[in-house]
Structure P
């Protein structure tokens, strides 16, 4: 008996914005960490400022 296989695909119309933001954060996080690491190795103070 043949089976139906479901393969989820990213669809810009139906994918919630929160999921797209997660992908953005995952792609930028290594770059941000490298930037922070480079500054700290150079002896610079790195401070995260949170906007309110």
Structure Q
């Protein structure tokens, strides 16, 4: 078992998600639990994103 770590990019590096990642990084880790890890990058085109019904 280990600890979860979240990247904390600057607002310039991740203008839409930096605040979310900082909030997740600040959440206390109370109990170790089994989990999986995923690493990757994505580019979301906000002007082409559509809501799914």
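Read-outs: derived from the displayed coordinates by stated rules, not from any lab. Predicted, not measured: the structure shown is a model, and the values here were computed from it.
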Taking helix-only ellipticity at 222 nm (-39500 (n - 2.57) for each DSSP H run of 4 or more, over all residues; to 500) from the coordinates of each of P, Q, which one would give -5000? Q
To test your reading of the models, identify which of P, Q gives -0.62, -0.68, -1.09 for log10 I(q)/I(0) by the Debye sum over Cα atoms at q = 0.15, 0.16, 0.25 Å⁻¹ when calculated. Q
